[in-house]
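Throughout, read-outs are computed from the coordinates displayed, never taken from laboratory work. These numbers come from a predicted model, not from an experiment. Cβ atoms are built from the backbone, for glycine too; each structure is taken alone.
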Structure 1
Amino acid sequence: MPKTLENRLDDLMHEIQEIKKSIVLDKFAKVEGGQKKINAWKNLGKKISSKWDGLSAVEEIIEQREKTW
């Protein structure tokens with residue numbers, strides 16, 4: 001028995017919903033991966049900052065700009 005137009009439309013709507021779900025999941029995976037990279041950089045920055053002796057980066061730049069030779 002051939003499918004009615006209504007059944008075809010229902011099938012298409014279902015497929016569209018599944019495609020939307022997969023797009024959302026893909027976007028979430030990309031955001032999650034990016035967030036892990038950001039956190040890794042922040043953690044590295046904290047480690048370096050905790051071991052840093054001397055002037056902060058901002059203070060060092062200010063000092064270099066105000067050199068009086």
Structure 2
Amino acid sequence: MSGSAHDSVRASVADRLLTSLEDLVRRHRALGSYAAEGSAQQAALHAELIAAEVAHELAVARSALHRHPPLR
């Protein structure tokens with residue numbers, strides 16, 4: 001893979017991560033009003049869901065970046 005194609009793949013991984021995180025924030029802000037009306041247990045579950053989704057997105061990005069390590 002050429003240097004520019006390699007850089008393009010890594011940039012694409014970064015773009016996907018940022019887009020996914022922006023979508024996650026948008027979704028959870030929309031759900032936030034429901035969580036605020038619920039119990040402390042519901043709020044804790046909502047926070048855990050957010051954390052799990054962020055962890056998943058980071059794992060996906062990390063895996064993709066490991067397949068395309070930086071060129072030296």
Can you spot which of 1, 2 the value -31500 was calculated from, given it is helix-only ellipticity at 222 nm (-39500 (n - 2.57) for each DSSP H run of 4 or more, over all residues; to 500)? 2
Can you say which of 1, 2 returns 4.3 when distance in nm of label points 7 Å out along Cα→Cβ at positions 12 and 44 is computed? 2
For which of the structures 1, 2 does the calculation of P(r) over Cα pairs in 10 Å bins from 0, in percent return 16, 18, 17, 15, 12, 10, 8, 5, 1, 0? 1
